[in-house]
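Following this line, the structures themselves.
Each value in this text was obtained by applying a stated rule to the coordinates, not by laboratory testing. Since this is a predicted model, take the numbers as computed values, not measurements. Cβ atoms are built from the backbone, for glycine too; each structure is taken alone.
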Structure P
Amino acid sequence: MRLLADENIPGAFVRWLRERGHDVNWMVEGAVGTRDPEVASMAETRDRVLITLDKDFGDLVFRERLFGRSGVVLLRARGRSETRFAALLAALEGQDDWTDRFATVENARVRVRRRPPGQTA
């Protein structure tokens, strides 16, 4: 899967995803300090699912409607890294098509919603 990891995603998560065969661009590797709207644009133009810990992306998707078609995964799972890794992997593998999707990943559940209609990139 083609992913864009926000700079707040720990390096261990990025390495872990890459070891499992995912193609991950990480904002820390060349774009530190990029503002959220530009991160959204990068995910869109690079055709990547954004993974973030930043709840502000929910506002960008549902209020400001900045995202076009790329998906967003908001990781809210807590606890040990292994628990959080498992929750993230379950979310990524549980959805074949991330187009127009916003997922909130918690320890016990993954909530996937479609973005609002009429949204533009």
Structure Q
Amino acid sequence: MRKRIELEYIFSSSVNVLFSRLSTPMGLAEWFADDVKYKDNTFIFMWDGVASRAELVELKRNLSIKFRWENADDDEYFEFFLRLEPLTSELALIITDFVDEEEEEDTVKLWNKQIEMLHRTIGA
């Protein structure tokens, strides 16, 4: 069984701007994959010419989006969840993902690198 991890990143951005980068093919192609297509409730992510498919499981506008990789177990997913911090008004992006325990460190490094690119993309 794979391990569930949760990562949190702070952004100085509007909810609308950040959510569009998390939930649209064009936005995801800016930081998450080389190219992204959407068809029949499926996102197709391209990295180095290789396609990976993920079903759109749930979308709550300006709050969260949840995907399930094509061959993943039913209880595994990756999710982007936005939370506005009431005291600081900072916007937190919480990422939930599932990893093999021996790959956790590499997965966290990869998410950190991707989020660094997202920060640069939106200037936040």
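Side notes on the structure shown:
- Entry that produces 2, 12, 25, 26, 21, 11, 3, 0 once P(r) over Cα pairs in 5 Å bins from 0, in percent is calculated, selected from P, Q: P
- Of structures P, Q, the largest value of relative contact order in percent (Cα under 8 Å, 6 or more apart) belongs to Q.
- Label whose coordinates, when distance in nm of label points 7 Å out along Cα→Cβ at positions 25 and 105 is calculated, return 1.9 (choices P, Q): P
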